[in-house]
Structure P
Amino acid sequence: MTFARTFARLVAAGFGVGFVPAAAGTVASLVAVLTGAAMMMIWPPALPAASLLAIFGGFLCVRAARIEGDPGWVVIDEFAGQWLALLALAQPSPKALLAAFVLFRLLDIAKPGPVGWADRHHGALGIMADDVIAGIISAILLLAMQWAWPQLLV
């Protein structure tokens, strides 16, 4: 295996997070929440940049690694989706982070509507798109929650 393909697999695995023995997607989402919260507190522009990098870099790495199906160790898509959900938060309070985590995981696991549609696609597009869509829907729901109940996620 070439260095480029090995590196692409490492990125696709969330720099090793995907190799945890159980619930790799949930663990990756939790790591994404923690790193996303750190970005929001240290330098807020880092989170949108990291989200875009995870989306496009993840797509390219999954393609470059020639990954078939959607193996459980590929978790760069969880990072991308979870970070997209976090973009909707006004601040990284514990309640807001928990809400973003729970909403994203529910949508990613249940795969309703467009999330399920994207999941049925093959290759890198299918691997990445369902989590990106779940992240966008989560962000919309979080924005609606903050608008309807401003003090709920503080």
Structure Q
Amino acid sequence: MRSLLSAAFVNTAIRVVIGGIFIYAGAVKMIDPQSFAAAIKSFHLVPPALGNPLALFLPCLEVMAGTLWLLNRAAVSAATIIFGLCVLFAAVLGTAILRGMPVNCGCFGAALGGSTAKVALARALFFLAATGYWLVTANPPASHCRK
């Protein structure tokens, strides 16, 4: 049982699970970019003209970062991108909650019917915390002292 709770196991599980989730979420949105563009526009945070380009760019970024992290290639860069996306998602969802907007998060496209902003925010914060944990524990900073 001890090996299941080891830092290496937990870090691998975080990398594989969250990387896989980002691949799935991005791929689903790539299949139906119009629905994701509508979800982006429903937040009223970017000019409407940016909704379509963001609906094309963000899912590609999610799939790329998720794939790299899942395959453990450029893992720190991929995890940093995912961390940044989680910060962005949490901020956007938080503003929607504060403004009392009944928005569909668009997190997984139209495939899963969407989540409420509060559920999506909780999920984003969980992913943010797990990715932050991975960034801190799986890749300790290099020592500045060389012998």
Structure R
Amino acid sequence: MLIRKAIKSDSEAIWKVHYDAIKNVCTSHYTQNQVEVWAGKLKQSSYLESIETKIMFVAEVNSKVVGFGQLNLANSEIEAVYVRSSHLRLGIGKELFQKLEMTAKEKGIRELSLITSLNAVKFYKQLGFIPKNEKTHKIAEDTVLQCVEMEKAI
């Protein structure tokens, strides 16, 4: 496995990973309607700005992007760690997170925060995050996702 900085040409592969993870992993904690609305809102072009303005890494296996992670340095927030459903439980998400955490430390950040989907709470607890608050995230006029705000000192 290779973890590397994302480049603009990765935007389609990142979108596919994100879409796959929502459609095939998040159904354990969200309704089919919530998953459909959530995944349906993703746009390939939206990843281009993040690649340019935030810290984003991709994980490759056999030259194929199978995961990505995103850190917003401006607010010390992990905004994403997603892995393709076919590559879960192989340590890819953990390695992506560790790369983001190391980068944050190098930039002088002492605490990370995130807002996670319910299905990923256990993953982040295993990485040392502590749940702080339950939140709701409105993704459409009639669709809300329950989420958890978490923090970690680094």
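Work out the source of 0.60 here, i.e. which of P, Q, R gives that when FRET efficiency 1/(1 + (r/R0)^6) of positions 19 and 99 (r between Cβ atoms, R0 = 30 Å, to 0.05) is computed.
Working: P: 0.60; Q: 0.40; R: 0.85.
Checking each candidate, the match is P.
Starting from the value 15.3: which structure in P, Q, R was Kirkwood radius over Cα pairs in Å calculated from?
Details: P: 15.3; Q: 16.1; R: 15.7.
Label of the originating structure: P.
Rule-based calculations on the coordinates, nothing more; no lab input. For clarity, every value in this text was computed on a predicted model and none was experimentally measured. Cβ atoms are built from the backbone, for glycine too; each structure is taken alone.
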